[in-house]
Structure I
Amino acid sequence: MAAEPFRFLTAGESHGPTLGVTVEGVPAGLALTAEDLAVDLGRRQRGYGRGARQAIETDRAEILGGVRHGRTLGSPILLLVANRDWENWGPVMQPGPLSDEQAAALGAQVAEGVKRSTPVTRVRPGHADLAGALKYGFSDVRNVLERASARETAARVAAGGVARAFLRELGIEVWSFTAEVGGVAIDPAAATRSRVEADASPLRCPDPEAEERMVARIDEARSNGDTIGGIFEVVAHGVPIGLGSYVHWDRRLDAALAAAIMSINIVKGVELGLGFEQTRRFGSAVHDIIDGRADDGHWIHRSNNAGGTTGGISNGEPVVVRGAVKPISTLAKPLPSADLITGRPVDKAHYERSDISVVPAAGVIGEAMVMLTLARFVLETLGGDRMDVVRERMAAHRRLMASTPPAPTIGGRPSAAVAAGGDEAGSGGDD
């Protein structure tokens, strides 16, 4: 039985020795090096409003399996991203049992009030602390927060780098930008920066004037000991018609993209295309008018309000997905909360080093999740265990989507009466 294409599993804790990710179902023959993965890992660490952790880590993914001499083998790919901060945590986070001496030393540190060594019991509002500790039976919330931490997403971005290399071979490019921070949104008409220029800016934002006001909002949150959220947008160009299906809920491309973005730790909402704005308009101002097929076979839509998918299937327009990023739940001025053990209120929840805003980084993670999803749907549509076969099948698929369909028939027989089609068809009102 063939491996599910681009299935990935991550492992590791925020302050453990390393993060790991296994990616399976990648065709053989894909050119892949650690340098290919380093670009997005570096982009994930940048952005105005990031915390001190990013000054400690310099993320690199080490390829330890599934690649030989710079080419994938078709076997599972194993990637490791080391946590440099692990050196500062030692026995607190070591995987092996503590010796009597180590346990005594940690106990002494707890008695001295060393925060890093002290079990965490004051749960943070908005984090997985309380629900996770109760679900898994922990009396120390560190067992939860170490895995629920967004540090895990570094492994996802490494996996996304594999998907980027794959999609690029097939003419599909994915990028993201910051669309809103703290209620300050970009003006599309003022989005004058190129992709390269936006990526190099403090917030990875294409609108320089809006970015200035976004930075001011982050500074305001910082000065108040607070955090702030926003919205990122991911755009995929070159996606062919025909990925996904309407025949079952779990084969819909839009549903898979929404789940992928929603799986990011800090995301609380997802939109495709116009998203919720569609609810505020009449249908005549929402649906993308189809102008027909061009000479090269490309189908022309006057707009892309649907965000590149209709009926769960990619329609040839750019895929556009947005993620709503909540404010980070670890505040420099912690909110009131309660203690896990006593159940009693406390004045302040637990605080650890934290970012102020992570919207630019969340966009890079969003790219990774979109790319991993698109790569899976490409291989589910085309099949192929080798890159040369996949490339040929993609070229054939694009030609097929651009070709003229056969004339309509009735019962498999040609009929002049239906050759030109009609405008009376309907769905019965449930479309």
Structure II
Amino acid sequence: MALLSGGLLPGSFRGVPFGVVSSGLGGGRRIALHTYPGRDEPWAEDMGRAPRVFRLRGFLLEDDLVYLGGPVELQRALLTAALEKSGSGLLTHPTAGIVNVSVRTFSISEELDAQRRSSVEVEFVESGKRSFPTILSASSGLLTAANLCKVALAVDGVRLIAAAVSAGDRRSDISSAATTWTGQVAGLGNDATALHRLAAQLPGQYGRFAAGANAGLQGLRATPFTATTTIADLVGIASADRVAIATASAAVGAAIDGADLSNPTTIPAAIAALVDALYAACADPADAIRLLIEVLTFTPLGYTESASAVAGMFQRAAAAALTTAVGDYQPSSADDAMALMIRVAALLDDLATEAADDGDDDSFNALRAARVSVVKDLRARGGSLAQITAFTTGRPLPSLNLAQRLYRDATRADQMVGQVACIHPLFMPTSFQALSS
């Protein structure tokens, strides 16, 4: 099955797929009209482009073979939850690609006579930047590559389960293998939602030991929290994220128990939703990359066809989320960007090779495209950053002195202290590595 049909992307919002019948785009310019006494002609001041409005008309169809949706009641519930969730989300538009939007209005009509189909009409308005500032756009390919990995997972995941069943494995074997993986993801979710990790991302300066893992070249953290967020708020956020991961874990088990093993379309979607819940729980992009790599490299004991099938689906779902997480990450130097590129590219390359060996052409093509996108992105961003070089001084000097001497900018002292991890800023080591410029 080809991933794309006629050059069109499969429609989805926040990862929930739906069929698209027609789409419309509204826009224009923001004009401030100035009128003056005694002057007949007004002056139209162009204030920039108006927000784009996307209007989609589509449907939900039970057990649709194109977007593999499953029971229509479940599709309605998932899409309603995605459309009613606060904040902006990612829309996969059939022709415009991946866009960040907010929901303005929507309607889901139940076809009571057919009982297997629902009509969908949604109006989206484009939203601002995502939580973590990045130079990426939809045209850079990372978001599209990640979405295609999920589409490939939906297609090839069905084949993986079918192969396990044809080898004689039972539903209980698949469920047992999935339990091992959901337990691993739940444990990583506890790591992601640890209070000290969330607190490190609060806006403000709390010292170099509480700066989080992803401060970027300028030493500035990209935070999803507002200036008014408190520790008490973080407790609630962590609890909500853990509940979301637990709910998604239970949904994987329910999908396996209720799936038609001859066409188990709901299982890959549930696994992708669980991995996305883990990714969403990470406040720090560096934590997201670290934990998703742990999912990719997790190797449970024992081997069966069911274990191989479940492992393939979890790893490919993690690869899709990892591709997106790379775009959120802020490299601290050219060396940092290169190291991340080498590590992620190698993981995606190995996973693509495994997919090719299994005969999963869609996953192979999607993973190779994701690898290319990651390499292009990190090379482009890393190429504009300074490299790490070694410095030697005759005696320990204060960080302010060294920052002024090396960079002609004493305000970069904190950045240097964070990179060197010295015992005290007044006594920098005589040999250390820091940015060359």
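Output the label of whichever structure in I, II has the greatest value of distance in nm of label points 7 Å out along Cα→Cβ at positions 75 and 195. Don't skip to the answer; put the middle values down first.
Values: I: 3.4; II: 4.4.
Comparing I, II by distance in nm of label points 7 Å out along Cα→Cβ at positions 75 and 195, the maximum is at II.
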I, II: which one has relative contact order in percent (Cα under 8 Å, 6 or more apart), as calculated, at 14?
II
Re distance in nm of label points 7 Å out along Cα→Cβ at positions 91 and 275: value 4.8 computed from one entry in I, II; matching entry is structure I
As an exercise: helix-only ellipticity at 222 nm (-39500 (n - 2.57) for each DSSP H run of 4 or more, over all residues; to 500), calculated from one structure in I, II, equals -9500. Which structure is it?
I
Hey, distance in nm of label points 7 Å out along Cα→Cβ at positions 299 and 331 derived from one of I, II reads 4.9; which structure?
I
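No lab work stands behind these numbers, since they all come straight from the coordinates. All figures in this text were calculated on a predicted structure; none of them were measured in a lab. Cβ atoms are built from the backbone, for glycine too; each structure is taken alone.
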